[in-house]
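Undergrad: Structures follow.
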Structure 1
Amino acid sequence: MKIAFLVWRFPVISEAFILNQITGLIDRGHEVHIHAVNGPPVNMPKVHPAVEKYRLMERTYYPPTRPGNYLWRLLKGLRLIFNNLQRGSLDCLKLLNFFRYGHQITSLKALYRAIPLLSDRSYDIIHCQFGTIGPVALKFRQTGILSGKIITTFRGIDISRHIQEQGEDVYDELFVEGDFFFANCNFFRDRAIKLGCDPNKIVVHGSGIDCSKFAFKSRLFPNDGKINIATTGRLVEKKGIEYAIHAVAKIVETYPNLEYNIIGDGELMKDFQQLIAELKVGNTIKLLGWKDSSEIANILDRSHIFIAPSVTAADGNQDAPVNTLKEAMAMGLPVISTFHGGIPELVEDEISGFLVPERNANAIAEKLRMIIENPELWGEMGKNGRKKVEEKYDMNKLNDELVSVYEQLLESKVHPSISLDRSLASHHI
């Protein structure tokens, strides 16, 4: 199959779930092109090893840069059309239809995004990574710039914050004209259906991890009594990390032999540095910044407890079952997380870890005490977590299922709700 992945930016080190799908499809012999409609990341201090291993930059296309001055932007846009006439660039003029795209014409963003698509316009599958890209692909197909079946994956921000910002009708056209949809958890599938998505056109397809890269180890109480706690995630509001910092600060006087390592970077880095200083726990809580997958695995290997205290952000942004939790569970760590978004679909309360209400540092502290004081729980919780991840979130199984959906969609001569395997349409992926 010939497959186009439409993403906002590429490569983004925090979006390993997209990389896993791309490399999985390449391994299975399919041709994959990556179209980053907003260009490369603004800051890219590290690149995932798979980008180099699979030479993904050779498969990646970026739009030309747009001049800030509108007149120069328009003149450059017209020149791009003239220089690409042999590739059918006149179709791009349809994007200047004021009556259909009037509010978007001034920026000429769609025109610039369309230019790299002209090099290879026909695909079997056009996979939009995040719901917000679905309408972009739809626009290109409507104007004849692209052809192929459009599949859109809802991952979190696109079906939470974006709805709050743009209104509940923002995907109405996509739900009608899009060929098929994925949601990365039942929580977001149900939300898409409430917004108007045909339930027969959407299945749950989780974000997978390579379980072989996260070695399981049964956790035991350390001989030296030093307990290592870890959190991995972007330092942004919805990850709720400030509540874990407060929780650790609450118990450190009772359990002084703790170390809490926070892996990640983001807009709240300085706020957390200040909070740690104010709580006088700098010797206990460490902000480690970004780490690559092997570095994260090494830190988790030395850890005993993992915390993922996700919250619903003020702007409505929510999480699906996060990959950092899957990685920790795959390695046998007992976990503490929250009753939030799709996380309860991954973490079974009191089975593989504990779930607490959002924004409740006291509840996190209480569960930390419980885990520390009952190390006999660690091994069983770790085994249960590993089993769950292997059954539901193994990257290889999920990539096989991804190909199966693609193939069924291409083979169907009628509405996908009729022709697709019912086991998929009943969202058991």
Structure 2
Amino acid sequence: MGEAAPAAVLAALPGARAVGGCVRDALAGRPVHDVDVAAPLPSEAIAERLRAAGLKVFETGLAHGTVTAVLRRVPVEVTALRRDLVTDGRHAEVAWTTDWREDAARRDFSFNAMSMDAEGRIWDYFGGREDLAAGRVRFVGDAATRLAEDYLRALRFFRFWARYGQGAPDAAALVAIRDAVPGFRARIAPERVWMELKRLLPAPDPSDALALMAEVGLLQAVLPEGAVPDRLGRMIRLGLPADPLLRLAVLLAEDADAGALATRLRLSGEERTRLAVLHRPPEPPNPATAAGFPLRAWRARLHAACRHVRPAEPLWVAEARLGGSGWDMLRQLVEPGDAEPDFPLLGRDLMALGLPPGPALGSLLGKLRAWWLAGDCTADRDALLAEAGRLLGKPGTADGPAAPGGAPRHAEGS
């Protein structure tokens, strides 16, 4: 509670408390990233008091009782205490209340239903503190009721279990989630699924949670394209980074349609391209064939396919599928600190040789790039210009046209 923005919000709103994940993580001794606040006041009164205290206020969700207060560029989401009037498995119609227990009762899990005031006093209506200490992920009240209010909670259960769960998961919750899968399929928007997956996959090891999801039928609803949870766990134990898209690529079955998945989950353009390249990269090296493999050319092809994919990342996916040893050494080999090799020739360089703009220039540029790649990207600009002269039937540089790999080839008869 020591940060300036949350402290200012709590000071401006009599009776306000921090709620939800920030309280849970503070009690668990984990880093607190965002502080959410609730207050027993209508949203209009909340906004008025915050402005009077000198905070900027943005009415980001006024229809649902929520505003965002900003102090020194730090946002704090502030929500009026609410009770649900109508729920449909995705959205809720809410009304303002002054009853903290009523507000807590509409939350998903017991350890997310706690609240804390500015002095550090905890309100825990449903045993959340005990559940947190025991590693239990337990729905507030009846699990089936909570799921019918918002079917996304089925996926949230496994996200929290992957991070906080210990021992066997709550049996009643698993039964309720199995029964809720049809509602999940019918009601939850794909972008909400991806939002939760991006939080689930970076967990220290989400493979057990994913295997449980498969047991109750939820994984098939989340990733109908096909997934292999055991493979992800094996790679995490070998050091697979916590990047969610890389872990998704490792998790996907080889025959999965990554393009269809990207469309269905509405991935961004960058995410879509990155997933496509990770799932089907330019033929990557492997330890069995690394000797003599044109690593620079492979890195150049990879960089051209997607500049957001690091050279070691496709090797994680390849190792997950192929197994074997030596991959860690190979990843170190392809991941030096220098920049990716860039093709050192431009169209204007060929125009200087007398070639006009047009298809012929593009065709020649493509042939030169292929020649450069075949030489493992070692040819420099002068060597490429010499090769261009040879292909055009024109005199080369002073040393003559270069051979693939950049070695100069002397003119005949010299």
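Laboratory data are not the source of any read-out in this text; all were calculated from the coordinates shown. Everything quoted here is computed from the prediction, not taken from an experiment. Cβ atoms are built from the backbone, for glycine too; each structure is taken alone.
Undergrad: A value of -0.82 was computed for log10 I(q)/I(0) by the Debye sum over Cα atoms at q = 0.10 Å⁻¹; which of 1, 2 is the source structure?
TA: Label of the source structure: 2.
Undergrad: Something else about it: Give the label, chosen from 1, 2, of the structure having the highest value of distance in nm of label points 7 Å out along Cα→Cβ at positions 71 and 135.
TA: The maximum falls on structure 2.
Undergrad: Check the numbers for distance in nm of label points 7 Å out along Cα→Cβ at positions 79 and 335 across 1, 2 and tell me which is largest.
TA: Going through 1, 2 one by one, distance in nm of label points 7 Å out along Cα→Cβ at positions 79 and 335 is largest in 1.
Undergrad: helix-only ellipticity at 222 nm (-39500 (n - 2.57) for each DSSP H run of 4 or more, over all residues; to 500) was computed and gave -11000; which structure, 1, 2, did it come from?
TA: Structure 1 accounts for this read-out.
Undergrad: Taking relative contact order in percent (Cα under 8 Å, 6 or more apart) as the quantity of interest, name the structure among 1, 2 where it is greatest.
TA: Greatest value across 1, 2: structure 1.
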